[in-house]
Structure formats: structure tokens, C-alpha cells
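The structures considered in this document are given below.
A short reminder: the numbers here are calculations on the coordinates, not readings from a lab. Because the structure is predicted, anything quoted here is derived from the model rather than measured. Cβ atoms are built from the backbone, for glycine too; each structure is taken alone.
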Structure I
Amino acid sequence: MRVRIRAAYEWSALLGDTSSCALAKDGRSHPAAKFAEGKAAALGELLRRVADDTDPGGIVASATAVKIRWSNQPIPVT
């Protein structure tokens with residue numbers, strides 16, 4: 001949980017006083033913030049998947065499943 005909170009703080013610090021949507025609408029690039037956003041999202045997904053945080057094997061299996069899902073996620077082309 002703490003690593004997810006740190007990721008969210010990092011994302012927020014990179015954005016400053018604006019949102020990802022506002023930056024995108026202005027046409028500004030913010031790849032570091034997008035990376036932090038993805039990290040926070042993936043960690044959130046992992047937290048939702050882990051049923052028992054005292055089972056290291058279950059955590060590893062859940063992390064592997066999240067990694068595979070994110071690795072197979074196609075990059076949108078605009």
C-alpha cells in the first residue's frame with residue numbers, strides 16, 4: 001500500500017498544480033508524469049488482486065499477472 005501511495009505522490013509532484021487532462025488539452029508533453037500515472041495504476045491493480053497480503057506466493061503470482069497484462073496492453077495510436 002505504501003508503494004502505491006508513494007507512486008501517487010510522485011505523480012502529483014510531477015504534475016504540479018494541474019491535471020493530466022489539462023496538460024493534454026494544452027498539447028504539452030509530460031512523459032514522466034504519464035510513467036508515474038501508469039505505475040500508480042498498475043500498483044492499484046495489484047492491490048485489488050491480492051487477496052491475502054501475508055501470502056508471498058500469492059503476491060508474486062498477482063504481480064506476475066499484472067505484469068503480463070500490462071506488457072500485453074497495446075499502445076494506442078492516434
Structure II
Amino acid sequence: MRQFYQRYRKQFNGFVWVSGLFFVFLVVFIFGVKGLLDYFTIGRYDWGGYWTSLIHNFLGTFIFFVLILIVECLREKYRRQR
């Protein structure tokens with residue numbers, strides 16, 4: 001695993017940074033923006049619904065970012081073989 005990390009460090013660090021940034025964006029958007037809008041329009045703050053939305057949205061984007069990471073690592077591998 002360490003050898004894999006050393007070989008694809010740039011791609012992996014980018015993946016971790018983008019995933020973390022998107023998670024922060026989702027937390028701010030779901031709990032901040034959507035939560036406040038729901039609180040002022042409906043009159044309640046739906047914690048369970050927001051947690052469910054956060055988990056579903058993050059898992060979907062995480063899987064998408066993993067696929068991008070795999071493609072980038074394969075592209076780097078074939079580029080090094082040339």
C-alpha cells in the first residue's frame with residue numbers, strides 16, 4: 001500500500017482534498033442554507049432528513065471521485081510505461 005501511495009501520491013492527495021472540500025460544502029449547504037430556509041418557511045428543522053441527504057449525497061460523490069481517481073491512476077501508469 002505504501003508503494004501505491006508513493007507512486008500515485010499526487011492523484012491521491014488531490015482526491016482527499018477534493019473529497020474533504022466537497023464534504024464541507026455539503027455540510028454548509030444542507031445544514032446552513034437548506035436548514036435555515038426550511039426553518040423559516042416550514043417552521044421546523046429536520047435533522048434526520050438533513051443527515052440522510054448528507055450521507056446519500058456524499059456517498060454518491062465519493063464513489064464518483066473514486067472512479068476519477070482510478071482513471072487518473074491508470075492514465076499515469078500507462079503514461080509512465082511509454
Structure III
Amino acid sequence: MSSIKAKQSVERSIKKHFGLALLVTLTPIVFIKAISYFAQSASLDALLIVVAPLSVLSGCAVLLKRVLEDLYDSDEARPPR
């Protein structure tokens with residue numbers, strides 16, 4: 001039974017923090033695309049080769065950090081056996 005509760009807790013935490021992770025991932029990409037569009041320059045598109053993987057890694061790191069913090073906080077609230 002506890003594994004089902006743990007799985008539900010992880011799923012709930014992922015759903016809760018997925019929006020922030022998506023925002024962290026897409027914000028740099030959207031800004032670079034907007035700047036290159038308004039500057040009418042294709043030279044910034046080469047920057048996406050570097051920024052996109054870093055952006056994805058940072059989004060995953062934010063999601064993992066927040067989920068682990070939620071799990072730690074929920075375990076800390078339980079009384080010891």
C-alpha cells in the first residue's frame with residue numbers, strides 16, 4: 001500500500017511543478033527567437049544550438065529539485081515509527 005501512496009505522491013508533485021519546469025525550459029528559447037525576429041537576423045539562431053540543451057537540462061533540474069523537496073517535506077512531516 002505504501003508504494004501506491006508514494007507513486008501517487010510523486011505523480012502529484014510532478015504535475016504540480018511541471019509548469020514551472022516548462023517555463024524555465026522555454027523562456028530562453030522564446031527570447032532568443034523573438035530577438036532574432038525583431039532584429040531580422042539569422043545569426044542568433046546559431047546560439048540556439050548551445051542554449052536549447054542547457055535550457056532543457058535546467059528545466060529537468062528544476063523539476064527534479066522541486067519533486068525531491070516535496071517528497072522530503074512529506075516524509076519529514078510523518079512521525080517516526
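Please state which of the structures I, II, III yields -23000 when helix-only ellipticity at 222 nm (-39500 (n - 2.57) for each DSSP H run of 4 or more, over all residues; to 500) is computed from it. List each step's numbers first, then the result.
Numbers: I: -23000; II: -27500; III: -30000.
That value comes from structure I.
Same structure, new question: For structures I, II, III, which has the highest computed value of distance in nm of label points 7 Å out along Cα→Cβ at positions 15 and 31? Kindly include the intermediate steps, with their values, before the conclusion.
Numbers: I: 2.1; II: 2.7; III: 3.2.
Going through I, II, III one by one, distance in nm of label points 7 Å out along Cα→Cβ at positions 15 and 31 is largest in III.
To test your reading of the models, identify which of I, II, III gives 18.3, 64 for Rg and Dmax of the Cα atoms in Å when calculated.
Numbers: I: 14.7, 45; II: 17.9, 61; III: 18.3, 64.
Attributed to the structure labelled III.
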